[in-house]
1. As an exercise: P(r) over Cα pairs in 10 Å bins from 0, in percent, calculated from one structure in 1, 2, equals 6, 27, 36, 24, 6, 0. Which structure is it?
2. Suppose FRET efficiency 1/(1 + (r/R0)^6) of positions 60 and 108 (r between Cβ atoms, R0 = 30 Å, to 0.05) works out to 0.50; of 1, 2, which structure was it derived from?
3. Once distance in nm of label points 7 Å out along Cα→Cβ at positions 84 and 116 is calculated for every structure in 1, 2, which label goes with the largest value?
4. Matching task: 0.05 is the computed value of FRET efficiency 1/(1 + (r/R0)^6) of positions 100 and 172 (r between Cβ atoms, R0 = 25 Å, to 0.05). Pick the structure from 1, 2.
5. Any idea which of 1, 2 comes out highest on mean count of other Cβ atoms within 10 Å over residues 76-83?
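Read-outs throughout are calculated quantities, based only on the coordinates presented, and are distinct from any laboratory measurement. A quick note: this is a predicted structure, and the numbers were derived from the prediction, not measured. Cβ atoms are built from the backbone, for glycine too; each structure is taken alone.
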Structure 1
Amino acid sequence: MNMKCAVIDVGSNSVRYAVITPDTVIATKKLNGTVLADGLFFSGKLSDAAMERTADAIAEFCENAKREKADEIYVFATEAVRAASNGSEFVKLVYERTGIAVDVIDGASEAQIGFAGAVSDTKSPVTVFDIGGASSEIICGENGKIIFEKSSPIGCVRLRDGAGGSREKAEKLIADRLPDKLPKTNKAIGIGGTATALGAMSVCPEKYDPFKVHASTVTAEFLRKIADRFFGGENLQIAYPSLTDSRAKIIGYGALAAIKILKLSGLNEFTVSERDNIEGYYMLKSGIRKNSEKL
């Protein structure tokens, strides 16, 4: 099926958009940091303001898809919507704005499409992780098959809300909610906004370049330095202009979570993949298994 599809990922921190065909290796992704999960940690609900600005972003991306003559438009949502007591209200709002039904995927499906998008041709044992705004997915696999998967209800926005700027509280929340141990693998691959933002900080701090970020390496030492500077009160956007405003406010929490995941994996670095759950969702909906670029 030679479909040109627009895929919109409604995350807890940002809405991402890409147009993909079967020939796409690294999709060009556009992003709007709407912070849908703002306040979710305390209230268990999506705020009216967060729902409105996120629905606006989705509607704008849908218009982009029509201008780009996409054959299909897919919208899927993750932890913020599935965890919120009023998630159905948000789904209804988006449908009223766009005429498109949001696919609210469960944690297992989120893990699976992330793994498929990132490592469909990787044979050696690998750990794939995606530190989102409201949840973190960790998937371990070998020979293209998943041997472990876990979606934990902890992400950068939830950590910001729950820890209130305290590194100690954030580290405790991470330790309490991530798995106690992980299968040992040869490599870690980070996907999604946190991992790619950290990759950009490492290799192209002035301006985000997905082709430089893809297959870049982020070390545990670099993560510790970022966490130290973030919790020391430094405005990291000055040193790293590639960070968006919304990402700059939470990136230190992502660094802490990544440090913990690497420690559980027995590894000292991770490789960044620009291929993630957007590509994986496209593969799922189009019924294809396209090999990803080797990392």
Structure 2
Amino acid sequence: MLFLRLLSYLPLRILYLVSDFLFVMSFYVIRYRRDVVNENLKNSFPEKSTKERAVIEKRFYKNLCDYPVETLKLLTMSEADIRKRMTYKNPEVIESLAREGKSMIYLTSHQFNWEWLLAGACLNTSPPLFYVFQPQSSEFFDRFSNIIRQRFGAQAIQKNNVGRAAIKRKGTLHAIALLADQFPSAQVDKRYWTTFLHQDTAFFQGINQLAIITQYPVIFFVSRKIRRGYYENELIKIAQPPYAKDDFTVIEKYVAATEKIIHEQPQGWLWSHKRWKYTREEMGD
């Protein structure tokens, strides 16, 4: 960890040179998951030409290689630098609810750079922030992830404990942040199937269940890359209680919001993820 911390003191302009090297290696030499990315783009954008999808693919890999160096920089990045690079158009969406004493659920997708987004939310919004995480198989990367996410005040809640943690904090102002566009586990996660990017897609039912349990308003964080190292973020209230027991409005609104930003900045989403690796029939649903 000490070595990574020392590296993180390098200016971003130097770290981006490392990213440029990673791009050449991953895109041209190793061809890291290019078959997965090509298939995902082809199925998600059937209306686009091969040339148009190739442009998205190349820009995506540049963003993908910026992600680790930007994330590394969080080890030593100053509050002032984060505020400068992660601007928020309308924090009043959250602050108006906070003044009323209303806790919230924050949702976002794997739109770059979600690690900076969490740090920026800690510094630009007032409710104490809890992020939901799934422990990783690597103890080192698990520790690294929690260090950078907690630098500016966010606190961790394990995914399996999020319901109990929310109930425990019911009487205090707080926000619970989730990345909810991953592929649900075939073994343990309840799934909700819907159409997403022209494909039958499973989503976590957990985000809907959390909203029903807590009866919290749901805020979607839209992150737009303005230029390298600079992002503009917009907050959208996508759901408001009361929620009925069998109401899936939160998931459907989340899916629509995620799809909208993907169409706006397709190069910014995590296309290398094997999002559609199983069909509904293979999952037994």
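1. 2
2. The structure behind it is 1.
3. Structure 1 comes out on top.
4. Only structure 1 yields this read-out.
5. Largest one: structure 1.
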